[in-house]
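Take a look at the structures below.
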Structure I
Amino acid sequence: MRLPTDDELLAQLAEYVAIASDSRSAPMETMREAAGWLAARLAFANGRVEETDGFPVVRGEWLGAPGAPTVLVYGHYDVQPTGDLAEWTTPPFQTVIDGDVVRGRGVTDDKGPVLLVLALAEAMLAADGALPVNLKFLIEGEEEIGSPHLPAYVRAHAAELAADLVISADGAMWRPSEPSLSVASKGLVAMDVVVTAADRDLHSGRYGGTVANPVHALAAVVASFHGPDGAVAVEGFYDGVDELTPERRAELDAVDFDEEAYRASVGVPEVAGEAGYSTLERLWERPTLEVNGITAGGKYSVIPHRAVAHVTCRLVGTQDPDAVAAAVTGHVRSLRLPGVEVAVHTDEGRVPAYRIDPEHPAIRSATAALEEVYPGQEVLLAVIAGTLPAATLFEDVLGAKTLFFSFATADEQHHAPNEFFRIRRFGEGMRAWRALWTGLAAWEPRAVAAVGVAS
């Protein structure tokens with residue numbers, strides 16, 4: 001079988017990346033253009049663009065393997081904003097080859113990893129006329145904004161999307177030094193804390209010292225979120241978080257993790273966080289509350305009338321997103337902040353944590369596929385510290401577990417300037433996906449579905 005060459009895939013990726021499908025700011029016509037481009041690559045599977053209440057999804061299916069399991073391939077065509085263009089070394093929506101990597105917004109999250117899957121399926125059909133498993137495709141355009149319209153779409157089309165297993169081309173391997181599979185991802189609650197005082201910005205000379213400053217009040221709110229030990233100081237925040245067992249701590253201790261290399265890689269003078277836990281334990285097993293940005297005033301002499309902090313909580317275990325949102329809101333409201341009004345606005349799309357049993361047949365099959373492509377290397381079972389909202393959705397609505405099988409890696413500047421993708425991962429990814437589909441063909445679909453629901 002002839003697989004597409006790197007040069008062929010890079011040419012397609014250049015076209016795809018040039019469509020600036022930033023779901024936070026792109027107009028509908030740009031998002032439709034990206035969806036249409038992707039649907040054309042899915043011509044072998046009746047690729048098409050379908051409407052949602054937001055940006056469209058791309059669907060497709062090839063169902064020519066009677067008796068074999070049905071796999072739903074998931075990914076997304078939207079990308080993050082570019083951020084400060086001055087921080088990019090190359091134009092964000094133009095792919096640039098830099099040694100053994102290709103740079104550009106979306107190359108690793110999630111355009112490159114999705115493209116290689118479609119290219120593989122098309123090549124296998126051209127060579128063999130068939131695939132080992134039945135495939136359905138669902139590629140959305142709102143993952144980077146929390147998939148707000150995906151739940152309604154999936155519920156309305158549950159029968160059409162029914163599958164024994166979901167495989168996500170989104171996500172990322174833990175690091176480039178060894179192959180890995182994710183057995184869990186953190187949940188997410190996002191909110192804005194809004195502090196207001198006067199009905200307009202006030203001259204800081206004429207009014208300073210006579211009215212409350214929303215920035216000062218917001219600073220007090222932010223400072224109250226954590227105690228001196230780094231733990232979240234919000235009553236009820238840790239409900240649903242189990243303490244680490246000695247067995248789990250031993251498993252994490254056995255992971256090859258160089259804390260000094262980690263510190264150096266992110267450019268901080270020292271690591272920090274919740275006391276009593278290692279850096280890896282914090283990354284994989286502990287929930288977080290982070291302030292992602294503060295907006296107020298500017299470099300001019302005013303007392304701002306409004307200050308806003310954007311806050312996100314990453315969840316683990318059985319933390320209830322609604323309960324976490326309520327706990328943070330209650331905490332903020334309990335603070336004494338004279339002279340200002342404080343409100344908390346929680347974003348839609350709250351997501352619980354997700355986990356798949358390490359003994360799930362999909363994990364075993366994926367491990368075998370990676371061992372075939374990376375002989376002699378142990379496959380690490382890792383945790384995605386980020387959030388993939390679709391995983392819990394597919395489990396709730398379709399009764400199917402999600403296997404994360406992306407050939408991005410976590411160091412490739414996801415969501416940041418100078419995003420890149422290792423070119424060799426095209427070939428490695430296609431060989432691994434082929435081995436995975438071949439391994440899945442031996443499954444009994446009913447058994448697969450039963451394990452997917454139970455684990």
Structure II
Amino acid sequence: MSDVPLMSGSPPDKASLVTLANWQDAPYNRWAFQHLREVIPTHRIPRGSGPVAPLVAHEKPLAPAAVTVHRLEGKVSTLAEVLAETWTDAVVIVHDGRIVLESYGNGMTAQTPHLLMSVTKSVVGCVAGILVDQGRLDPDEQVSTYVPEVAGSGYGGATVRNLLDMRSGVAFSEEYTDPQAEVRVMERYMGWRPGMNSDELQGMYAYLAALPLGSTHGGPFVYRSADTDMLGWVCERAAGTRMAELISTLVWQPMGAEFDADITCDAVGSAIHDGGMSAHARDLARFGQLLLDDGVVGEKSVVPKQWLTQARTIDPDVRAAFVSSDSEAFLTGGWYRNQFWFMPGVLGDLHLCLGIHGQMVLVDRATRTVSVKFSTWPAAQNPVYLLDTIRGFVAAGQHAAGMAERVPKRRRRRTGPVGIVEGRERGHG
């Protein structure tokens with residue numbers, strides 16, 4: 001890669017060209033994550049013509065250099081340093097419904113959309129929760145009831161609940177560094193990578209319908225993007241319309257979004273439910289505020305409170321499914337439910353929406369704080385970047401709330417009964 005700016009020139013200089021083959025790789029992702037509509041086809045997610053939910057500046061802005069962060073590897077620094085060292089494109093922190101920090105880098109502004117990656121999963125999870133509340137989707141029903149095409153595949157016998165909690169038994173590897181892992185092969189069917197044969201032009205749903213069974217449904221938590229894509233397909237069949245329309249009418253418009261969003265689609269027009277959304281940082285902050293406020297905007301219920309309460313209330317079976325997963329090592333004490341992540345914080349459990357390369361929404365109920373971060377990490381996963389960012393946002397919430405600093409303790413693996421752990425939401429709704 002030369003020093004020529006990405007996508008510079010008309011047409012772009014060959015050395016600066018961002019393509020379908022390289023857009024997820026550093027440094028090309030620095031440009032692509034803000035311009036995905038120029039790389040991959042998308043469906044528009046309209047915000048509609050309704051009022052924008054207010055999101056005003058706090059009278060006491062937060063200075064990142066004034067927030068002390070006790071980082072994972074023992075270093076003490078500031079939030080400003082954490083943000084500078086973790087490839088931050090945008091950050092918005094909202095305390096008590098008002099913006100205390102809003103900052104953009106890498107050429108971004110408040111008017112620039114950015115790829116959400118797997119934060120998309122949490123939006124789709126909310127769509128599913130709304131459909132359940134409307135009586136159009138039954139989480140205990142088999143997947144094949146809604147999508148008969150997968151009855152003979154690995155998804156045969158799986159329930160919608162298995163998809164919601166990523167506990168299907170489908171054989172699927174999420175190893176991003178292996179080009180032959182299912183997650184990377186599926187990207188060719190999704191249109192996220194150049195196709196290698198004509199079968200891949202059939203689209204993502206054709207790939208889902210061909211996945212085999214690897215283990216018993218309802219077993220351990222295994223992070224499978226395919227489960228969210230299958231969930232999105234189920235939601236579309238249950239509602240009789242496409243995902244872009246569902247997100248728009250059920251979440252984006254009622255939430256009071258300021259900007260349209262969009263979601264990538266494959267060669268046959270199917271949305272990529274596991275990570276295809278692009279949106280603006282302020283609107284993602286509104287989404288986080290929606291989660292913090294139990295699904296309510298003003299006097300209007302958007303996402304059912306029961307759905308969110310169920311997700312964040314510890315369940316011994318859900319917790320046990322998480323213990324043996326790869327995620328337990330760095331989100332110790334956590335769980336995954338309804339397409340959300342949860343982990344213990346210094347004051348209470350944290351509600352997380354996460355995407356590779358550093359996309360995050362963190363909801364800290366203890367400090368009434370929502371933190372949003374767009375990033376372009378060079379690698380898909382970096383546990384140190386992830387946990388340092390979480391610690392930084394938790395510290396920012398305490399600072400904004402005027403609380404005395406609580407330092408995160410080094411966690412050790414528990415030996416007591418699985419699911420019996422402290423936390424504000426554990427054991428009650």
Structure III
Amino acid sequence: MSLYSSIPIQNDAQDVISDFCLRAGEKATFLLSGTRAAGETPEMQLLEQRFFDTADFWKAWISKSNYRGRWREMVHRSALLLKLLINRKHGSLIAAPTFSLPETIGGVRNWDYRYTWLRDAAFTLYALIRLGFVDETEIFIEWLKDRLGDDAQRGPLQVMYGIDGRQKLDEISLGHLCGYENSNPVRIGNAAYQQLQLDIYGEMMDSIYLANKYGHAISNAGWHDVQRMLDWLRNNWRRPDEGIWEVRGKPREFLHSRVMCWVAFDRALRLALKRSLSGPLDVWQRTRDEVRDDIFTNFWDDELQSFVQAKGTKDLDASALLMPMMRFISPVDPMWLSTMRAIEQHLVEDTLVRRYEGERTHVDGLPGIEGSFTACSFWYVECLARAGELEKAQLLFEKLLGYANHLGLYSEELGANGRHLGNFPQAFTHLALISAATFLDRALSGSSAAVWR
């Protein structure tokens with residue numbers, strides 16, 4: 001039997017294949033297609049060529065990567081996934097191609113991730129630029145620029161959009177479905193699009209800054225949109241919000257939201273000075289400094305010797321791992337190092353990192369417990385590397401690689417037994433993997449270019 005074989009199936013429901021046999025090493029391909037026009041080449045005859053054309057396309061695309069480091073196969077698998085998650089027509093990237101795969105088996109933490117989060121934007125641009133994929137970066141930037149002109153219900157931007165930029169993503173439950181291993185409700189749509197998450201302004205501004213640094217300069221109209229966005233943020237950065245983890249409990253003043261508000265004004269100032277752009281720079285600088293002072297005054301706990309998740313709490317949060325990565329604080333600052341040790345004590349088990357102590361604090365307003373958050377585990381590795389703990393970072397990074405499935409892919413979370421949980425595969429995880437791998441590889445090689453942003 002040849003590699004590609006077919007067994008014709010007629011439209012008549014009475015024509016049913018009863019059985020067929022394959023010997024060891026043989027393969028059979030089934031092709032479901034419509035009726036072909038007279039004289040048209042049968043699709044089965046084209047199938048082998050289409051297979052090789054597809055393989056050639058992906059080989060040519062990944063060959064553009066400039067990553068030549070230690071973990072090339074895993075980095076390239078992650079890059080291939082990002083490419084697959086990018087919409088060819090619009091250039092936007094979805095968080096995952098699945099919906100309602102549970103974060104807790106049999107539980108209610110089941111969400112639809114088939115949308116584009118602004119939060120992913122900065123990490124996507126970072127990863128793609130870092131690997132040398134310019135075309136995808138520029139297309140995604142154009143999609144992001146269009147969002148600057150949108151007016152959401154809670155500010156000039158909203159948390160997520162449809163791949164075509166649509167803003168309304170109503171969440172509904174499909175009661176006729178039992179869900180994966182009886183994990184229900186099965187949800188489509190995502191009500192988080194209506195939340196206030198102030199960190200998205202920092203991530204958006206970081207994306208714009210990176211795009212200008214490594215791509216085309218921002219347009220005059222685009223810069224006016226930036227000023228309008230920052231004018232809104234200047235008057236709203238102190239508000240409680242739902243934060244990076246999109247909690248469905250009570251809004252709080254979250255540390256990560258504050259840090260990213262600082263990023264928004266910091267990157268705007270850098271961009272204005274770099275491109276000689278006009279604007280209320282003195283106002284932005286005062287606001288940036290006010291945000292920074294607020295963080296050091298109200299989010300530092302002397303007893304814990306750590307930055308805390310939210311104002312007025314003693315809770316820890318793995319999103320703090322982004323503080324040195326966003327250049328808010330030095331990766332060797334004593335306050336940061338003690339924060340990292342506190343996170344290690346309360347949220348880290350070996351190489352796996354939980355987002356927060358949900359079973360104790362109930363911050364997310366949901367029943368049940370979840371697994372470790374895989375992106376946070378890669379952030380932890382990168383923070384160790386940035387702090388100079390290269391041997392430990394490499395050991396934990398290579399342990400993390402062992403949790404991937406046979407295709408080198410990761411879901412959103414990992415259970416205590418290593419089981420993949422949540423939507424799969426998830427872009428956020430693979431973006432974090434690329435970031436950690438590129439930084440760690442350069443640091444191990446003694447490159448002065450390891451610090452990049």
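Per-structure values
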read-out	value
Origin of the value -10000, where helix-only ellipticity at 222 nm (-39500 (n - 2.57) for each DSSP H run of 4 or more, over all residues; to 500) was derived from one of I, II, III	I
Which of I, II, III leads on mean projected area of the Cα convex hull in nm², for residues 179-234 alone, largest value	I
For 26 (relative contact order in percent (Cα under 8 Å, 6 or more apart), calculated) the corresponding structure among I, II, III	I
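Where a number appears in this text, it was derived from the coordinates with a stated rule and is not lab data. Since the model is a prediction, treat every value here as computed from it, not as a measurement.
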